[in-house]
Each structure stands twice: as C-alpha cells, then as structure tokens.
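Each structure below is given as structure tokens.
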Structure I
Amino acid sequence: MFHKVLIANRGEIALRIIRACKEMGIKTVAVHSTADHEALHVKMADESICIGPAPSSESYLNMQAIISAAEVTDAEAIHPGYGFLSENAEFAEICANCGITFIGPTPENMRRMGDKIRARQTVTEAGVPILPGTKEGVFSVEEAKRIADEIGYPVIIKATAGGGGRGMKVVHSPASLGNAFAAARSEAQAGFGNPDVYIEKFCEKPRHVEIQILADKHGNVIHLGERDCSIQRRHQKLVEEAPCPVLNPDVRKRMGECAVAAAKAVNYTSVGTMEFLLDQDGSFYFMEMNTRVQVEHPVTEMITGIDIIKEQIRSAYGLPLRYKQSDVKIHGHAIECRINAEDPVKFTPSPGKIDGYHTPGGLGVRVDSAVYDKYTVLPHYDSMIAKLIVHADTREEAIKRMSRALDEYIIEGIRTSISLHQRIMANKDFMEGKVDTGFMERLFF
C-alpha cells in the first residue's frame, strides 16, 4: 500500500480522506493556501505545506505547486477529492509523468466521459438509453432551430464540457431559442473555455437518480445502488437520499446494469457515478458521468457499509475489488443535508467567524465537516461547511432522525441553510416522496 498520500483539496473532503488514510496506515500531507493555515485538515494531517495565496487559482488549482509539494514531501500519490483538479485530465497526466499516482480514473476516462457528446456516444454503444438529441456539437442558431423542430419542444441546450448548470438553457418555443443558444455558448466559454453545446429533449419533472460505481484495474466493476438527488436549486444539490424512494426492483436492476455497462465500455478504473434522469413513467436516461468521488457518497456508505474512499485508494494502488456484486446489500435508508454558510432565503454567502458550535449526535447520525468553534468561514471558497447524514431502518424514521439532528445542530455567528433543511424535512410532498428536480422552485414560489 502507499506509504504517503498528498490530499490536493481542503475542507471536509480533505479531512474525510485523511481519516481513511489513517485507518489504512497511510501517512498524509495536507496542502493549504495562506488563508487556510488554521484549517482542520491542516491540523489533522501528518504534514502540511503551503502552496499559495487565498485565491484557488493560485493555490488549490496551482498544479505546479501541488506537484512540487508532493515531491518535497515524498508523497507517492495524490488524492484530488472533488472539485478543483479532481476531473482535470492534464493534471492526472502530469502526475503520471512525475511518477506520482493520481487517485482517480485515467486521463482517457476523464476525457471520454467529461465531454458530454462523447459520453452520449459511448453509452449508446453500450446499450444505455439516452434522451433524443444531437450526436455532435451544434454551432449555429439555424442548425439549433432545425434540430429542436425535429426533436420537439421543450429542448435543453447544454455545454459539452459543462457542469453545475452553467451553459445550460431550457427552451420552450422557437421564439426564445436564439437568445438561449447564444447565452449557453457564452456561459460555456466563460465557465469551461469551450463554447461548444449540444441539444437534447428536455425531460419535464424528472427525478435525478445516480448510481455509484466501484471499479479496479483488473476489469472488475460493480455498483453500490442508487442515490436520489432531486432536491436541487439551480442544478446544485441540497439533499440526497439512498435508496431512491420510488424506484421499483426492475428499474433499479436495469439502471444498475446500465451503469456498470457504461463504466466497462470505457475500461473505467476508479470510483465514479453514472447520473440518470428518471421520468414519471419509470423510463430512465443517461445524463452524465462524474469521474470522481462525489459530495453525497456518505449516504451510499451508510446503506452498504462500504468505505468508498478506501476502495478508491486500493484501486489506485492496483489492488482488486474486495466485493462482488452479490456482496452488496442495501440496509435501511440514509439522507444527507448539505449545510451551507449562506442566507437560507436569499442564498447569498455568509462567511465570517463561527461563535458557538455544537454538532448533533446519537444513533445513526454522522457529521462530515471541517469547521469548529471560533473557526472563520472564508469567502474565497465554496459555501458548503458540513454534511449532515443520518441512517435509519426506514425512510420515515430517517426523516424524523434528520429533523431531530437539524434541531440539535448549532452554528452561531454566521447564517446557514439549517432552517431551509428543516423546512424541507417538514414538507408534505417530501415526506411522501413526491419530489422532482423542480421541487425547490415550488417550495419557494
């Protein structure tokens, strides 16, 4: 096994990886910006090294500084966590060229599944259903109008290199297509350095359901069941749960098989997630693949008992999976709430010093966080400061446990999304499992 791993990230995911490494007997190196010198991941790692000033472009996205940090600390591998450089194929190649193991998929995996059009082509060849749409990029308004007329409105324009809702526009009529097409290309260029877009049929009121994949370098691929991530605002997930409350056994089986087939089609070799849209009639369609560990991985860990981070590290080292598909058993129900440092109504960031902090506890409650009392939440990075996860025998019990845990969670000095999550847990439609990706808009408007 690796002797030392450098974690090229910050916050709760860096701490999560450090904990897994410690349990595996692996030494850890934390990197940090000048602003993060008091961060908990810095305190918990065996070693730490500063890689630049506060802006992420000069620190956590500074490939040269991170590689240098790995070399001077003799780290054999780099774990990128999620975000930052986790899906950067160029960074993975640089790691390989420097003799450092990148704990994640291959650069080719990332390029093939990171480009949405290539991903659609790949999974189609593997027999995975996709929504009707273009097989190539669309480069003019005239071409976009012709395709939209063929598919039928509503349609959605998406950036080929997109993510997080950027470069994505829903179009309900020909009159609005021109402006939406131009806006999508502009956002794609600004967000990803690539203006290319494609068009597909827009699925109205779907659920967002994803399948967790584990794969090794020996051709073994399994899935760990699904997560329902339908509670979103502007394509940003707020609440995740596992398993999906409306998935019947037949659809669950087929979706899992499709996810594995898609991973095998690209010779995938790490943890990853296949994301699907689940239509109201039970049909499902491939949306994209995330070639990294995801924020919401704890709900899957809670219902399977499998440590996804440890399996990712083992796979990167070249060890075979310890599990077969028949070994994966689903137990109970898990829910995760992303606790953000932001105004719960306006959704504006609320950085500042925490002046009073108490985490919930009790049976089936887990808190993944890197904040503490008197810690200053910085304005330079993502506003998520904690993940509150609960597990119980049934969904009804999990909702009650989450409500109780939210009531116990005290974070003073800044505004947080705790009250928003309390409102979601108390919502009648949520309690009855009647949700889709438009739930938050209905809740507020």
Structure II
Amino acid sequence: MIRSVIGLIFLIPFAVLAQQPEGKLQISPDVHYRVFWMNTNYWDAYKSDYALGTSLNLGAKLNYIKHWEFRVGYRVYANLWSSDLTASDPKSGGRNRYEVGLFDLLNEGDRIFGKLENLSVTYSRANWGISAGRMHINEDWMNAQDGRLSPTGIEGIKAWLTVYDEVKFSVWGVGRVSVRGTGEWLSVGESIGVFPVGRNLTGGTSLYAGNTHSDWIGIAEVTKGGVGTSWSLSTTLVQNISNTLWAKAERRWEKERSGIVWFWGIQTGFQSGLGNGGNEDPLFRYKNPKDRNWIVSTRFGYNKSVWNLYLAYTKLGGNGVWLSPREWGKDAWYTFIPRERNEGNSALDAFTAFAEYTFPNTNLRAFAHFGFHWLPSLDTPKRNKYNMPSYRQINMGMKYSPKSIPKLDFQLLAMNKEAFRGQNLKPNQKYNKVGLIHVNGIVNWRWD
C-alpha cells in the first residue's frame, strides 16, 4: 500500500508540470564525504579490532516547479583497512560488535558497496507539506543514529501541518528501512535482527532474525516550540509488535544580565506489546505481546557562554522488557550516552553527567560524558535481554571545524566502560560490553 501511494505522489509533479508555464531548473549539491577510524582494545586477553572506512554520498536537490522539491543521493562505502572482523574472539566465542558496523552487516565480505540512500519528492506550502520516497528520519524511536559511515533511513511518507502558536502535527508511514551498516533496503520485519539479537526468555540465543513479521510503522507527533517552554507528544506503532507512547516537556530560564540559561526537561513513556510480537511461535518471537513498561527521565542543566552542563536521571520499570530495535536508532531518554544502549531491560536506574566547553574565538569544543547504569541481574534473561552487566561509562572527545573551511569538521571520541564490582562475569559478559577502550576518529566534509 505504501509503495503504491509513493508511486502516485512521484507522478504528481509530471502532471503538474504539463499545466505550468516553463520554469527554471535549480540544482543544489548534496555531497557528504566521511572517513571513519574505529579501534577497540580490552584490558583482558580478548580480541582487539580496528577499521578504517570511508563513504561518499553524491546527491542533489532539484527545484523546477514552485512548491516542489526532488532529492536524490547515492552513497558508496569502502573498507580501506581493517583487522579480520569476521573472526570470533577465541576466549568468549563472540563476534565483533563495533567495527563491523561500519560496513555491510548483511554481506561482511564486501569491501566496496553502495546503495541509493535518498530518492524523495516533497510538496510544501507555508504551513504544511508532504514528502514521499527514501529519506532520513529523526523521531524519538526512529532516528539517524549517525555514529557510523551513514545514517539510518526510511522509505515511506511524511506529512506535516503547522498551526497557530508554533504547534506542529506530523505523521509518518514507514514501509522499508535502510539500516546503518547495510547496503540494502529491508522490510520492517526484516530490519529487526540485523544487529546482535541477545537472549530469549530461557537464556538461549534469540531466533527472531528473519522470522519477525511486521509490515509497517506508523508515527504520529504533535510538538509546540517556544523560547521558554516546549513540549511534544508522540506514538510509535510497529504493526504486530508494539506501541510506544512518549511525552516530553522542557523549560528554559534566561538571565539577561548574566547570560546564564538554566534548563530542565522531563520525559515519560509507556510501551505495550501488540499482535503476536512478530511471530506466533514464542521461539521466534521478538517481543512478548504481554509486555507493559513505563519510563521517566529528567534532566537539569546550565548554559553560559562557553559552558554547557547538565545532570540526568532515568527510571524504567514494568512487566517484560522495553524493546526498541537497535537497527532503528538510539534511545530517546536523557541518559543515553553514545556507544551503548539500555533498551532490552525490564528495569533501569541511570545517572549521567555531561560537560562541554567551547574554546573562545574558535570552533573547537571539548566534552565529557559520565554515567552509572544499574541493570537487572545477569541470571534473569527475561529481564536482561543482552546479558549486559551493570556498568560505568566515560566518553571524552573533541569536535573542531576550521573557520576557513566551515564545511569540514573533525571529531574524536574515546570511550571506556567498566562493570561494577561484585559481578562474577563470564567472558561473553565482558567481550563487546565492558573492560574496554573504544576510540573513534571522524572527518566530515559536506557540500550543500
């Protein structure tokens, strides 16, 4: 159904063109070149890995008829240099988790591959519009999660309407997903299970990859912007799997004389299982239809001139586990720290702190992210899907964009995760999880 609607919308510009006076074609480039270095080392004798990858998106935005916009983009990927990412760690038996995601997870032997990343048409007026085709998405539980060589994308339809006082309504219909780290466009069900699948309810390896049945995702959201107060409400319905309700409100207080800005935010969500959770057979099921989970997350911070500081706390509870496919984006809660997720648990207490400093008269920023994450016991697979111990995480990094070349930027990230003491961990509960140093070096160049 979604493909038929997209095809119809793509034909509309040609019908309109026949009725319009001759226009002027305007072409704007959309080029993105990225080089990504990634390296993971462990304190213990586990397999270390490294990879140097690159990607180039060649695209453009075309305007010819008033109110219409056409976008196209094709991205090419290359593995320039890497360790053997397909080999298992001898001690734990685990496979590489981080570096392999730079390339094609569905065809790990490919060193060069590509995909049509963007192919969309948009019709927009002053306060409403509609887009259809292949495009990027940035919603609460489906987002670009741009921490590899390309972002996650979707194939579907988006419509939006802005009404009085900065209130915006938007809806998405998603039929296919381009998972980051793949060269293919997959159906909704096929996209669940590209990343590591974790444990089933009895502790064995989950078997939902390739066995999950879901045809579409529907997202509806209403947001209100504003200088002092903003809020949003959304629902993310994954056909035959789950529905996630999400609400967020944020407030800012600015002291004009001092230039200090205080800010506070709160998020709350409720997730329930739907249908048969992806498969009638519990052995191949992704989500238990009886799952009912809630979450509250809050953040309080301070911003002045060169400093941006905040503290955040998240509490998760309920029956079953909160699940949001890792293939579709990062966690929406305030305590998310890049390079680890906390979905897949029935309970969570997370406390994080963030500090960022911008060096005066430069485009250089340094940041640090620090967090404590308390997860359910490792011997309860019904409550801790990914067999992840409670842990402490530190991220430190820098971002720099030369003033002389504003379309160029450099990023550096160093991450360390350590398990809390008192946990008797097995090798498969350490490898890919804790006791490691993970380094990213990224160069971006954009022309748009």
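Which structure, out of I, II, was helix-only ellipticity at 222 nm (-39500 (n - 2.57) for each DSSP H run of 4 or more, over all residues; to 500) derived from, given a value of -1500? Value -1500 for helix-only ellipticity at 222 nm (-39500 (n - 2.57) for each DSSP H run of 4 or more, over all residues; to 500) corresponds to II out of I, II. Among the shown structures I, II, from which was the value 3.8 of distance in nm of label points 7 Å out along Cα→Cβ at positions 208 and 368 calculated? Working through the options, I get structure II. When volume of the Cα convex hull per residue in Å³, for residues 160-391 alone is calculated, the result is 140; to which of the structures I, II does this value belong? Of the structures listed, the value fits II. Given a value of 14.2 for mean count of other Cβ atoms within 10 Å over residues 304-311, point me to the structure among I, II it was derived from. Matching structure: II.
One of I, II was used to compute mean count of other Cβ atoms within 10 Å over residues 224-231, and the result was 25.1. Which label is that? The read-out was computed on structure I. With respect to distance in nm of label points 7 Å out along Cα→Cβ at positions 248 and 376, the largest value across structures I, II is given by I. Given that mean count of other Cβ atoms within 10 Å over residues 104-111, derived from a single structure, equals 22.4, which label among I, II identifies that structure? The read-out was computed on structure I.
Could you figure out which one of I, II the value 23.5 for Kirkwood radius over Cα pairs in Å was computed from?
Corresponding structure: II.
Taking Kirkwood radius over Cα pairs in Å, for residues 32-127 alone as the criterion, the highest value among I, II goes to II.
FYI, it's all coordinate maths here, none of it is from the lab. In this text the structure is predicted, and so the values were computed from the model without any measurement. Cβ atoms are built from the backbone, for glycine too; each structure is taken alone.
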